[in-house]
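Participant: The data blocks that follow each hold one structure.
All of the numbers you see were taken from the coordinates with simple rules; none came from a lab. A quick note: this is a predicted structure, and the numbers were derived from the prediction, not measured. Cβ atoms are built from the backbone, for glycine too; each structure is taken alone.
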Structure P
Amino acid sequence: MASDLGLDVEAFNQCFDSGEFREAVRADYEQGGTLGVNATPAFFINGRFLSGAQPFEAFQRIIDDELSH
């Protein structure tokens, strides 16, 4: 998969296998679960949760509503 994306496969595997970022990724994953994220993509706009692939209008509606306060 890394090669399909044009990444340096050796560098990717070395980074992945090192576990250097394992704890940070785990913490982000757990925080997402706490906030109700159970799939990607997931977005928070000024604290408002928007889940899944959404059309531009869904983002615009939330942003316009937030700006009107």
Structure Q
Amino acid sequence: MGITTHYRHVKPHEYETTHREMLRASTDELIARGYAKILEEDELKVLAQYHLEKFKNYMRPLMDKDA
């Protein structure tokens, strides 16, 4: 997984690096993929949280060499 495969429809560097903004980036990505058409709002929020956490877990070793 890379940043370009995880975020295919949005550019995460255009969002601030706060948790709230990155969660918004994940939500926007999932909406762009069409998930909003098949999921209810609360389900979309949970999936966006998972999407962001998955990305953070991928990035953690790259940012923190001790991790």
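Participant: One of P, Q was used to compute relative contact order in percent (Cα under 8 Å, 6 or more apart), and the answer was 15. Which one was it?
Facilitator: Among P, Q, the structure yielding 15 for relative contact order in percent (Cα under 8 Å, 6 or more apart) is P.
Participant: 1.55 is what came out when Cα Rg over 2.2 N^0.38 Å was calculated for one structure; which of P, Q is it?
Facilitator: P
Participant: Out of P, Q, which one gives -19500 for helix-only ellipticity at 222 nm (-39500 (n - 2.57) for each DSSP H run of 4 or more, over all residues; to 500) as computed from the coordinates?
Facilitator: Q
Participant: Which structure, out of P, Q, was mean count of other Cβ atoms within 10 Å over residues 6-13 calculated from, if the result is 11.1?
Facilitator: Structure P accounts for this read-out.
Participant: Compute mean count of other Cβ atoms within 10 Å over residues 22-29 for each of P, Q and report the one that scores greatest.
Facilitator: The structure with the largest value is Q.
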